[in-house]
Structure formats: structure tokens, C-alpha cells
Structure I
Amino acid sequence: METSAPTRHHLPGDLAVWFFIFAELAVFGILFIGFGVARSLDPDTFNTGRQVLHPWTGLINTIGLITASYLVAVAVHRLRYRQAGVAPLLWAAIAASCIYSFGKVWEYVDLYGKGYNLGTDTFFMFYFFLTFFHFMHVLLGQIILVVLAVKVKNGDYNGDDMNGMESGASYWHMVDLVWLVLFPMLYVLA
């Protein structure tokens, strides 16, 4: 049975988390600008590098992260309305996000095995730096989701105070948003 939640119009989660999110987005934004400038100065190197990447792996990674974000959003909704099944949704989100993690590790191993690394050229310097920086954010997000799932299961989060759940979910959605820029920028756009 769905109970109504009070109507609130505020930034979800803690303000400090939003400062952190905006700082992280600023760092990624600067890196994206650097990538764009470098690509405009040497388009042949960037086009050649993009040809070596695995767009299907990137697409599967994207599906894994989008699925995880959807499950996190449903978990937040369920907790807000005090519905059952929040922890299993968070565990499912973690599992879906592992598709990305395994895919990214496979891609790194494959590229490294073919001789590509940070020092190969400007494209691969940006590719490895940007994707590894993002990968570290995904791992932190997965840890946050584990903490949220455990807290929900232990009854620490029950819908009375949504601050912790909204903060963790907001961070996770930032990680997903960054990938939705990275994927086409690296794998698709010429």
C-alpha cells in the first residue's frame, strides 16, 4: 500500500554532498574541455585511437550503469513511500553496475595486452586517465550503494529521514551522468 509522502521542494540529500558533486563535475568538465582541445589539435590521432576501442563493450557498460541508476531511483522512491524491497533493489543496482566494472577491466586488459597505455599517444592518455578516474568514482559509488543496502536492511533507513539515501543516490546518478558524456565522447563522436 502506498502512503503519501509529504510534499517537499528541496535539493535531495545533504548540501555537502552537492558541493562535492559539483566539484567533481567541474574536474570532469575541465578534463572534457582538455580532451576537446587536444582532439581539435590532432584529429587524426584521436580518430585512429577511437578505432581501437570496443564500442560494444562501451554500450554494454552504458546499459549496466543506466540499469543501476534506474534501480537506485526505484529504491529511493520505495523508501520514501515506505514500501518493501528497497535493499534488494540496491543489491540489484550493485550487480548491474558490476557489468560496467567487469567490462572496463576487460577492456583495460585487452588494450594493455595490445600495447596501448597512458604513454601511447594523446588520445590514449586521455582515454585511460578519464576512464580510470571515472572507474574510481564507480567503485566509490558501489561502496556507497553497499552501505545504503546494509543500512536499509538493518532498519537505519526507513523513509523517515531520506538525507542519507538521497545523498548516496545523487552521487550515484552523477557517476552515471559522467559516463553518459564519456561514452559518446570517447567511443562514438569523430
Structure II
Amino acid sequence: MIDLRRRRLLRCGGLLGLALALPSCARKGEAFQATDITGVDWGRDFRLTDHAGRPRTLADFRGKAVLLFFGYTHCPDICPTTLATMARARERLGEDGQRVQGLFVTLDPARDTADVLARYVPAFDPTFLGLRGSEAEVSRVAADFKLFFARLDADTAGFYTVDHQAAIFAFDPEGRLRLYFRGDTGPEVVAHDLRLLLR
């Protein structure tokens, strides 16, 4: 009789534990396809200037999901490809795309003036903004996002490239850093995860 009661208590305790775990399982079942970095203590904000000359912080985009990408306009491949991915992901959302803000932070402020960014970034999506700052400001923001970059030596003509990590950081509408997309992520994956962030 004691063993039977003990077994029942253990079974009830197990069911209670399962019930308590279900909410987190349900969240995991919705499955972000990007890397979920919710709760990290870095990448919380930035203070830069957009290509129209306005100072910007993350608070300016409260109520929208934000896609933040670091690159430079002379980048031959990954930067234009990633910006195009961000634009196509926004298109896939239809009307919900109006609640998504794309941001491009230049890692090459010496060449990427406000005028250059104003021509380059909106060519991918007219709502996207280019952000810039001094070399020191850009370095601080990149470091806060744990993002590696390094300017390589110039060639004989003075042309140089910037080696950098390709990643899209996604914030939810409350301004919390939530997701890390690799630079080679497709637009369907980005759109899928944006839908979850916008719920």
C-alpha cells in the first residue's frame, strides 16, 4: 500500500514537472531558426548618426523588429547579398514588413560618408537606414556587439578591404536583442523568425 502511494505521488510529481516545463517547450517548439541569444548582456544599444544626419539609438525604433547588419559599401559580395536578404525577408512579410526596420552600420566611415550611405543603403529597401560614426564610435559599437572587423592593408592604388564577421542581429519590438543570423542565411529563414518576433 505504501509503495502504491509512493508510486502515485512520484507519477503526479512527474506530471506536475512536465506541466511546468510545457510553456518553455512550447516556446522552443515555435523554433527560431536563427541562433537565439535572448538575455545576453551585450549589444543593448548604439549611438550613431543616420545617412540623413540624425542621431539614432535603438529607442528610435521601438515597436518594430530591427535587423542590424555591419558592413561597408566597397564590400564586393557578402554585404550587398546580406542587405538584399534583409530586404527580401521584409517583403515576404507583406503588411507586417512595415513593422521591420533594417539598419546598416558602416565599418568604413572614412569612405562611407553620409552621401555614400544615402545612395547605397536605400537602394536595397527605401526604408533601410545607413548608420555611421567616427572610427572610435564605430569600433565601440562593433565591440559591444562582439563583432570582429579589421581594415586590411591597401594595395598600390590605395584600395583596401575590411575583413569582418557577417552577421545580422535581430531585436524584438521591445528593443531586446534576440537573434543572431549568419550572413549566409536565406530570406525565408529571416522572415520566419521575424514573424515570431512580431507576434
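All of the numbers you see were taken from the coordinates with simple rules; none came from a lab. Computed from a prediction, not measured in an experiment: that's the story for all the values here. Cβ atoms are built from the backbone, for glycine too; each structure is taken alone.
Miscellaneous remarks
- Of the structures I, II, the one that 17.8 was derived from, the read-out being Kirkwood radius over Cα pairs in Å: I
- For helix-only ellipticity at 222 nm (-39500 (n - 2.57) for each DSSP H run of 4 or more, over all residues; to 500) computed as -26500, the structure of I, II it came from: I
- With log10 I(q)/I(0) by the Debye sum over Cα atoms at q = 0.16, 0.17, 0.22 Å⁻¹, for residues 32-95 alone derived as -0.67, -0.70, -0.86, matching label from I, II: I
- When relative contact order in percent (Cα under 8 Å, 6 or more apart) is computed for each of I, II, the largest belongs to: I
- Origin of the value 17.2, where mean count of other Cβ atoms within 10 Å over residues 56-63 was derived from one of I, II: I
- When FRET efficiency 1/(1 + (r/R0)^6) of positions 152 and 176 (r between Cβ atoms, R0 = 35 Å, to 0.05) is calculated for each of I, II, the greatest value falls to I.
- Winner on mean projected area of the Cα convex hull in nm², for residues 64-111 alone once structures I, II are ranked, highest first: II
- Ranking I, II by distance in nm of label points 7 Å out along Cα→Cβ at positions 40 and 72, the structure that comes out highest: I
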